[in-house]
1. As an exercise: distance in nm of label points 7 Å out along Cα→Cβ at positions 114 and 130, calculated from one structure in P, Q, equals 2.7. Which structure is it?
2. Have a look at P, Q and say which one yields 21.4 for mean count of other Cβ atoms within 10 Å over residues 202-209, as calculated.
3. Which structure, out of P, Q, was distance in nm of label points 7 Å out along Cα→Cβ at positions 58 and 218 derived from, given a value of 3.2?
4. When you work out distance in nm of label points 7 Å out along Cα→Cβ at positions 34 and 178 for each of the structures P, Q, which one comes out largest?
5. Where does the value -21500 come from, among P, Q, when helix-only ellipticity at 222 nm (-39500 (n - 2.57) for each DSSP H run of 4 or more, over all residues; to 500) is the thing being computed?
6. One of P, Q was used to compute Kirkwood radius over Cα pairs in Å, for residues 10-73 alone, and the answer was 13.1. Which one was it?
7. Once relative contact order in percent (Cα under 8 Å, 6 or more apart) is calculated for all of P, Q, which comes out largest?
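Taken together, the values in this text are just the output of simple stated rules run on the coordinates, not laboratory data. Note that this is a predicted model, so its numbers are computed, not measured. Cβ atoms are built from the backbone, for glycine too; each structure is taken alone.
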Structure P
Amino acid sequence: MTYELLLWSWFGVAAVTVVALRFLSAPYGRHLRAGWGPSLPSRWGWVMMELPAALVIAGCFALRPPSSPVPWLMLGLWEVHYIHRALVFPFRMRGGGKPMPIVISGMGVFFNCINGYLNGHWLTATPYDLAWLGDPRFVLGVLVMAAGFAVNLRSDAILRGLRAPGETAYKIPTGGLYRWISCPNYFGEIIEWFGWALLTWSLAGLSFAVWTAANLVPRALTHHRWYRERFADYPPDRRAILPFVV
């Protein structure tokens, strides 16, 4: 009962979040501003807020190990993303020494602990059998998740390539899906977690996908507006996060 209440409440908090973020951009990266308290270098902020997602779900598996290999495979897919996000991505960032408010990193820790628990509990309590590996929902979900992850990696690589070591200035990204949208890295991550929701066929997975969109769509719109205000030659036909639409 407690789990179901938390899960449905999580959808409600996502709805509040998407509304709030349309009026208030999270103060980190290019949108950093004063008034948010003490900070730490952004790469360590990323490590601190992303690593719990990898650890909490692993803890769920340690406490209640599934007998089927299917949930373990799902765990592997999750960990590939989060080990990269927590321990690879931050140390490849150019300008990773920029400050991140500790409160923002703390919010990320809170989100990832709840999200890791919701998904870990679901995977370890659900009797996925081997036949699930051939189910169209699983197969399509894996393909969608892999495609989203690839888009995310490619887009992050393009952003890194805009700066030489030591540079901090922002430039207009080009190539890949930047041809059509300002934030293909966010687009890829949203696609990735909707793939996760499909391959797990779970409300927990869906809540994560909804949360990802609730967080990243408003930030993409803010990024897009920032690019247009900063660069007079910004491509006029480029959209924020969905090609040809938004």
Structure Q
Amino acid sequence: MSRDRALLGAAALIFTASAAVTIAWTASMSRMGEMPMPGGWGMSMAWMRMPGQTWMDAFAVFIGMWTVMMVAMMLPSLVATLRHRRYADAGTRAIAGVAYFAVWIAIGAAVYPVGAALAELEMRVPAIAEIVPRAAGVVVLIAGLLQFTAWKSRRLACCRSDPAHAPTDARTAWRDGMRVGADCAACCANLMAILLVLGVMDLVAMALVTAAITIERVATQPERAARAIGALVVAAGALLIVQPL
């Protein structure tokens, strides 16, 4: 019980700090505005270099922003996972948590060059930029449909499974944290895709995706929760296709 209290207290402090930094960062990005694009939408500055920046500078800024954002978004569901897993002590739990977020940082490192390349393409080819709003609706619709699949059920089961042996040292705790991170990333890949297409630094999209991911992890009937979320996402995707943002 005392371990749970310590975990929840530390998580609350980290979540508060990361959420505050994320809000401040998105506010500064909002002040920069968005680049107007053909099709009546605006491109987030998160995918662009600022004046005087190199690509490596822009990449480093994005990774910093992504890391803080992932801590704020994924910490609630991670805490729910860590509470029911068997760890030898608080130290091994902490190592597993760091390993978990190392997976998300690696995902951010892979996402940025793809997003930046797509942003360049959309700026150079107006015909592609014009279809982006409806393409985003299609991505949201598919993400919602995936909530009803056996694939989603298997991924949720993996996220809630307990290790065969309790991690008792740094190495096994790190491996376990990496596995939890990979399982979690696979489970919520469709929901994270929604965030990426609607605006990686959009606070409303972040909050909604965070709520959906957390509900799936803590619900007593996760598959039913996933389907309820899927129904809402499918409706939103259909609306975006008919009436793009």
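1. Working: P: 3.9; Q: 2.7.
Structure Q accounts for this read-out.
2. Working: P: 21.4; Q: 16.5.
Derived from P, not from the others.
3. Working: P: 3.2; Q: 3.8.
Considering all the candidates, the number was obtained from P.
4. Top value of distance in nm of label points 7 Å out along Cα→Cβ at positions 34 and 178, among P, Q, belongs to structure Q.
5. Values: P: -21500; Q: -27000.
Among P, Q, the structure yielding -21500 for helix-only ellipticity at 222 nm (-39500 (n - 2.57) for each DSSP H run of 4 or more, over all residues; to 500) is P.
6. Details: P: 15.3; Q: 13.1.
That value comes from structure Q.
7. Values: P: 24; Q: 28.
Checked P, Q; max of relative contact order in percent (Cα under 8 Å, 6 or more apart) sits with Q.
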